[in-house]
Structure P
Amino acid sequence: MRILCLRSGHDASATILNDGNIEYYFKEERYSRIKKDESIKNLIKILVDNYNLIGDIDYFNFSINEHIENMCHQDLEILRSLLYGSKQITYNAYQHHLYHASNAFYNSGFEKAIVFVADASGAPISINDEETFESESVYIAEYPCKFKPILKNYWTGLRLKNKKERKLIGDCTYNISSITNYITIGNLYNSAALASGGSVNDCGKAMGLSSYGESIDKSFDLLGIKGRELIMDYFSEESKFVDYLEFRTERLDTPNITESNYKKISDYCYEVQIQTTDYVCKIIGDAIKKTNIKKVCLSGGYAMNIVTNYELVKRYPDVEFYFEPLCDDSGLAVGSSMYFYRRISKDKTILKIKDTFNHGFNHDLSKYNSDQVANSKDISRLLFENKSVGIYGGISESGQRALGNRSILFNALNPNAKDIVNAIKKREWYRPFAAIVLKEDASKYFDDIFDNEFMTVCFPVKTNLIPGVTHVDKTCRVQTVSGGHLYDILQEFKKLSGHGILLNTSLNLSGEPLVESPDQAFDTLRNSTLDYLWFYQTKQLFKSPI
């Protein structure tokens, strides 16, 4: 059974599921080069142009907002004509969190699990209420297609009479909070991203900056009834920021966070991080206690929070966690397709995720030739000599984490690595970098380490040997590697340095999506201070023209 899902909205994506497995997956941003793009123009073109390759579709479902529908109407009609004979499934836009949960559960490999979903704004509570949105959900998930909600938290812009409403329907508690008082974790983290000089899509910046902060005050309860009031008081001298948060202006002049003025913002980010972490841990802890289920999946945008993910593992050592790598809205097309496949087929086969290398098509690299050919030993030598190398090849990663097919590598032993690579990427000075490490050597560098092939958790650093990937709070996001071209490079690097560990970051520049095509990879090489670009499949090595 082959199911096609096409979804507009931010992080627009399309996927084709074949008997429960991702056969094709595409994100609009990788082609338009507009991060978080909501359009589907390129997605439709890819599906139409490659329809003979893609093949027949049994079921399809579209979730396309009216604005995008009008803009792409003619192209959509062409796609619909190709799908003639396929059965249409109604995509229920009011099941946003359910599709996040579906993606995580079916990828986890668990037979039964608690699934926690959190983001800034999920689906409206009903078709009759477009001002009240999902914030956190907890489900009990079972095969083939049972997702029983046991907690649903919503937020509304309306001023509720009692500031908060609570209902118990069956075994599920429904909480509705007025955002004019209570701030939900997703919206709270959005405020930290904005305060850090980013957009609501830059929560990673706030997470990185939070490590430079410290507690403001024990009474600074941002998730309490006076949370919004505390935020306004704290930023009272930044009137433009307050106006933006109060919806009095649509434009925000973002601050320039420097090493001399970061303290106020980093302290705020610190409070946001620790308070949201405690809140999430409590919700999940309560669910574990209530259900006695010791397998837990996380999805939704907040599941990108590697600090919270580590704290969960630490607090609940007898629980097995799965953190979905495609947890943001990019995963909704996948999650909905998985949900519909199981609902239609009743298939109970467990299909645990193998990797995230499922975006786009393989690109023909044969036409790209260089005067230099390099193997993993040569690349490790360049890295040992403190050269930066972009790694390109194969199907690209579907998520935001570069795991080796679209990566930039550097020497993690170099104390200046962070500054050097942030300059290459044109990122803020406080942004940390991840490490790739030989799986068998990981415990030499990190405490509490376990297999973390999707780079979804950070761990405490136990040595001073890897300053290039050690954040100011002595932690590091880690990818454990057990095979493939990255493993070969790490082994060769270990022969030279004594250490099978390197810095790994995504092959792109600040504000850009992950590189998809070879030409985009060359653009990154030309427009930055990156030293080399290596096509690992053809062994072609390209040197920066700068």
Structure Q
Amino acid sequence: MNDLLVRGGTVVDGTGAPSRPADVRVRDGRIAEVGEQLRPDGEPEVDASGALVTPGFIDSHTHFDPTLFWDPMCDPMPLHGVTTVLVGNCSQSLAPVRPDQRDVVSEVFCYLEDLPRPTWDASIPWTWERYDDYLTALGGDGLGLNVATLVGHTVLRLFAVGDDAWTRPSTPSEVDAIEAALDECLRAGAFGMSTSLGFDEHPRRGKVPSRIAADDELDALIAALSRRDGLLQFIPAPGNRSLRRDVERIAALTTPHHVRSTWINVFHDTANPDLARGLLDFAAALQDGGARTYPQVSPRPLDIQVNWSGGMSFALLPEGWHRFVQAGRDEKARLIADPAWRATARAEWDTVGWAMIPHRQPERVRLIDSDHTLADLVALRGGHPSDVLADWVAEHDLAPGVVGMGVANTDADGVAELLRHPAAVISNSDAGAHVQMFCAAGDTTLLLTRHVRDRADLTIEAAVQALTQRQARLVGLDDRGVVAPGAAADLAVFSLDEVHWDVDVMIADLPAGGSRLRRPGGGYRATVVGGVVTQEHDVMTGAAPGRVLRKEHRD
């Protein structure tokens, strides 16, 4: 019996209502009572005196799909109050996958989400082909939090069409097959589908299959989502005009079917401060016209560390630095000394205006193994910045610590404006991906510390609602996101004076010797999943009460 009494706290219930003193009693994993001075009945207790008691936080944009096979506790998410994550975003999921497609699905997932392939190969059991079996395998012997899933459009197209999915739109019969595959996944418990319309690609095959799909295919899949109240998550192409075009395209398809959609790529840009606000105003206008379209905004500043082992840091410099990053060690050594490669790298450096690493602003490229930026090094040594960086890389074993500083979301005032915008949802952490580029865990704690406690950009009631009830409604988690009788007993207990958001650190704890950036715990008193305490004071309890949530779709 998962019984618990959380005593002496102030409940912020997730609805936006004013906080109030109250105890919370849990019976068999669900909230039974919320009221003052509840009488203990022999159940375990959590001391919440001087602390807030809120619904457990929900992160609706993560890539923990593979991670949960090597870390079912999902460290450090419970240490930041998170009790539920949504995986399967950005057109990538681990099912349905035919045996002969496992390698290419692994390639594209590891490439797009910057995951070490040796860790993946050592951990993913591939005991499934269909979605139902995948969900069973994902749950394993229990998890440190709950997991809701989306099915990726790219893997659906591969499953139903095969290799032709990389090169052409689907025929009418293939559209029917893809729709049938999606419906099977939804009936198995998926909460919706994700797709990518721009940017994502395979390092050799080009555009991911979801980007090849025509409107007739998208319309059929959206109709299937509508029949089962599913969510559509998508990535629009970057760039103001391209992004608006893609968002309008999806809004035109989803609105007649009354399907919810959510999308990313909205960040505050100090050099163009009106851009993100304009995108959110654009989304608000679509909402006013009946579209259920919700852009995601994040509180976290984007500092990106170069992953020299195949990451996407330089993806927009394809023949120069991106080619170098994708190469093996021997090829890296050859390229860095090759005058022809260096000439190509210089030319792309000068002609490409923007990349994830701000190469055109070398003062924002920090060299971890020194006190210098790239601009400092250029001033000291002279020469073209690309050549100076190449020399530095050669001098530091072909993999020095290099960080692009302030890629986006650097101005707290500008970010606060996005967080308060009524059209937006606060999400887009990307946690579980890009593990050697940045640590995306802890966005919940950053919101509470910087934007609630320190700056008062949001009230605690508004911030908690954004992290709980609003996420639950977006995803379709009908019994979560509030502290109320009958709701699932997923809770976070914390004091605003005690929580802290600390700098991430690189640790080598992944299978097959892999490394990741990890954020330390956030100082939460307790995190509760289904009435069971999963962490106390930044220490995991070892309990694994979390489960794979299967949506009960209407027929």
Structure R
Amino acid sequence: MSRNKKPVIVVAALLGGLILLPVLIWSVSRLGGSDGPLTPTPSETGSAGSSRDLPDFDLSRLAEKADQLLSQDIAEALREGDVSLDFVAGLNKEAERARGDLRSGRTDRAKERFLAVVSAAESQLEAIAAADRARELKGSTYTELQRLEYLRVAFENTYREAVDSYNDALRSLEAGRYLEAVDQFELAGAILGDLEARAIQQLSGLLEAGQAALEKYELTEAKNAFRSVLEIDSANAAATEGLTMVSALEGIAESIKAIRTLESEGKLNEALAALDRLAADHPNNPFIKNQRTSLEKRIANSEFDRLVARSLESEAAGNYGEAIADLEEALKIKTDTTQQERLEKLQATYKAARLEMLLADGFQALKGARYEAARNLYKEAVALDPESKEARTGLEKASSLYLASIRYNQNIASAERSIKEGRFPLAARFFNEAMSSRPDNLMNSKLKKEEAIRSELEKQSKEVPVTVISDGRTFVSIIGVLPPDRFKDRDLKLFPDVYKIKGTRKGYKDVEMDLKVDASRPNQSIRVQCIEKI
């Protein structure tokens, strides 16, 4: 539908009226009582007359429905331009009359008016939905007509029927008969679907007939079948390919028959040689190329079978190495699940001795605290036999101990480095972490290194007196220890570590320095003053 062109102020006023509808309906519902049973009180009965003049539950619901349609669905349709201002104004006027009847106690008349409002609104909304559906089908049906236009010649009457139904639908759409338009568009789509299904069936039959004739070298029959397909579908790739093969066979059909005879007798290499000679006389012949591909595949299958048979003979004789070599070569030609499983079993048998040696060597390496070597041995064992519990367990243990050894060595090194830097709490943390992953067997050199670290950390575990000197004008602070304060000197007791000390003074550049507290250096002092003006 076209959009209404009345002034915007009218639309705003009308929408404002729609917003007030819930309040009016609430007022009307209050006439019917509270949330309890809708039974009038004696005073209400006496003032209004009979009980049939009072609004009942169904009437209240009807009024609410009318309000909902007007304030939501119809209002939305108005904003979208799908209904006119006059139509909406008429509905609101009728709804207001119904509310007036309700206030006057004319419930029957109110019900009739509300029903008329609901019916008109729902009918209009259904018409809008049908219009949207019809417009959607218009586009999709037109697309299908275009896609299947190649069938127009072969199926003229059916295709024309679909076109006629589409045209009828267009006229109904223009006339505003949306439901009729939807039905007619859907009919056109159904006709096209049936047409395509019949065409597919017919084309498939012709293609099968053409291919069967081609395999028998009945070139005339094959050509006729493929041409019939192209008369229906000029872009059919299979029919085009079929005609290409027919043309390629013309003049060499007898030679191809002789080659096929060699194939049937199992003389595949002779057939391939004859095919190569024919290809030399007819280069780029597509049929010869296809035939050669097929023959090469048959030869490959034959070689596969030969290698498999020979591997079985070697396996029976206990020559597992030769059996594995033949089977691996066969599986390069083509994939075969059964032979792949055979190969895996042969490999497991062949490598059993290697697996046993790896497990023994891995155990000895593990026992001798050579964790990296043990891990590598067990890793190879798992690769040989993933199902070996001993190999998996050994790999897990060796890897875990190897990792623990690395962590131990790294934490010991970090502890030593932190001690040199004067960061003794950090060194203690690294040392504790090293002890948590400490291997069972350690060389004397590592034991001596542990003892040296432990001794140094014990020495640095007590507070050390430190004097901080300033000028009484600089605010001095030590992160985590001393809040900003002004003084000339301050005596502190600090555990050995590296502290960040800072001085600030208005109008002067801040100073910041490290304070390294070491138990081996008693009576330490540090001066912090801001003396450089900004």
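Quick look at the values:
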read-out: Structure (P, Q, R) behind the derived value 15 of relative contact order in percent (Cα under 8 Å, 6 or more apart); value: P
read-out: Per mean count of other Cβ atoms within 10 Å over residues 103-110, the highest-valued of structures P, Q, R; value: P
read-out: Structure with the greatest value (metric mean count of other Cβ atoms within 10 Å over residues 391-398, set P, Q, R); value: P
read-out: For volume of the Cα convex hull per residue in Å³, for residues 127-254 alone computed as 81, the structure of P, Q, R it came from; value: R
read-out: Among P, Q, R, structure where distance in nm of label points 7 Å out along Cα→Cβ at positions 207 and 263 as derived comes to 2.8; value: P
read-out: Which entry (P, Q, R) yields the derived value 21.8 for Kirkwood radius over Cα pairs in Å, for residues 199-470 alone; value: P
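Every number in this text was worked out from the coordinates using simple rules, so none of it is lab data. Since the model is a prediction, treat every value here as computed from it, not as a measurement. Cβ atoms are built from the backbone, for glycine too; each structure is taken alone.
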